[in-house]
Structure 1
Amino acid sequence: MSEQIPADIKNLSYEQAREELMNVVNQLETGGVPLEASLALWERGEALAAHCENWLNGVSERLDQARARVENATEQ
């Protein structure tokens with residue numbers, strides 16, 4: 001995602017961001033939120049989803065690096 005993730009979201013752990021994202025989705029699905037508030041929720045949800053994706057990509061990279069180290073160690 002090319003847009004900036006707000007600082008308050010960047011400081012969240014994966015679990016915190018995922019929990020807030022679930023709350024945002026629930027609010028949007030439930031309805032009853034005025035249009036302007038819905039748009040703000042949607043934008044926050046997008047930023048939260050991007051933050052979660054960044055976390056997962058980072059974890060995936062670390063796992064790949066760990067696997068490569070194990071493979072290299074067993075080949076030597």
Structure 2
Amino acid sequence: MRNSNIKEELHAMIEKADSEVLELVYSILNPAGEDPAALNGDQVAELERRYAAHLEKPEEGSTWEEVKGRISKKNR
């Protein structure tokens with residue numbers, strides 16, 4: 001396969017890819033680079049706070065299906 005064909009196919013795949021695939025491809029192409037998904041201290045603290053709140057009252061959270069439903073309604 002020619003380079004131009006490979007580039008075209010990769011571009012098409014990237015346009016359709018989800019975030020996990022994009023991060024994987026990026027890490028392969030830029031292994032020594034800075035992690036674009038790295039969290040700063042404030043973000044880590046917020047995640048820890050939310051996790052602790054979940055552990056205290058797990059019943060107050062939403063299921064993934066409920067979250068997707070709310071997002072779908074907003075995008076209509």
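None of the figures in this text is laboratory data; all of them are computed from the coordinates on show. Everything numeric in this text was worked out from a predicted model, so none of it was measured. Cβ atoms are built from the backbone, for glycine too; each structure is taken alone.
Points worth noting:
- Structure responsible for 18, 36, 23, 13, 7, 3, 0, with P(r) over Cα pairs in 10 Å bins from 0, in percent calculated and labels 1, 2 on offer: 1
- Identity of the structure behind -21500 (criterion: helix-only ellipticity at 222 nm (-39500 (n - 2.57) for each DSSP H run of 4 or more, over all residues; to 500), calculated), options 1, 2: 2
- Winner on distance in nm of label points 7 Å out along Cα→Cβ at positions 23 and 39 once structures 1, 2 are ranked, highest first: 1
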